[in-house]
Structure I
Amino acid sequence: MSIRVGYVVLYVNDAEACRKFWIEQIGMVEKERTEVGDHCVIKVGFVDQLFAFELVPLALMADNPDGLDLATPSVALHVDDLKETRDLFVERGVEAIEIGEHGGVRSFAFKDPEDRWFAVTG
């Protein structure tokens, strides 16, 4: 039996701005879109992977009856070539820190339009 991450929920202020960021600047595709009342929940991910981010508008969680922690979880992406990936992100206008070694792992981090940081390992 194998267990893998299917998707990670990101609670966002502007789902459309975040969708554009992940697609146009990071290179993901839209995998699914679900209308929920006046809002839209969007899944984005890489075309050749099952994993996706589910972009859920914070407005949908206004009542939050389950008392969920709406903070963004830590997320790390893995790539074959750190330098090539970082260079591409920066070229696309993404703010990214320099590649360095953190806890024995070479990585860099970048942020999205809502100032959440994501790690990239190689």
Structure II
Amino acid sequence: MNRGIYEVFLDTPLREVIKTMGENSISSVVVTDREGTYWGIITSLDVLKYYTKDIDNLKAEDVMVSKIITVNPLTPLEKAAAIMVENRIHHLYVVSELREDKIVGVISSKDIIKVLHEELEK
């Protein structure tokens, strides 16, 4: 799990979201309110859908996907991988055991490939 998640607020301009993603070489951000409760995610694919639109008038809440599939920190990696395959997603968000509306990390398909590679090298 990567604890280095990037968050933007619901009212963050899309132009700023794109800047954050580009400057940090990331393919997704979590959209939260000011209290830290997550509302959705924006992936690079979501940004591409709006590439030809007037992005100056769009905010994070306008382009985010609110259906987020989550797991808890104790979910086995094998199960996380199966959930990703079943749902055809590349990111799985990890929520706090104490507060299910708070994202504490993300597992990407790249993370799982890295672990598989390390296991094969043993």
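Values quoted throughout were computed directly from the atomic coordinates according to the rules given, and no laboratory measurement underlies them. Since we're looking at a predicted model, the values are computed, not measured.
Structures I, II were shown, and helix-only ellipticity at 222 nm (-39500 (n - 2.57) for each DSSP H run of 4 or more, over all residues; to 500) at -10000 was computed from II.
Among candidates I, II, the computation of Cα extents along the principal axes in Å that gave 50, 31, 25 used structure II.
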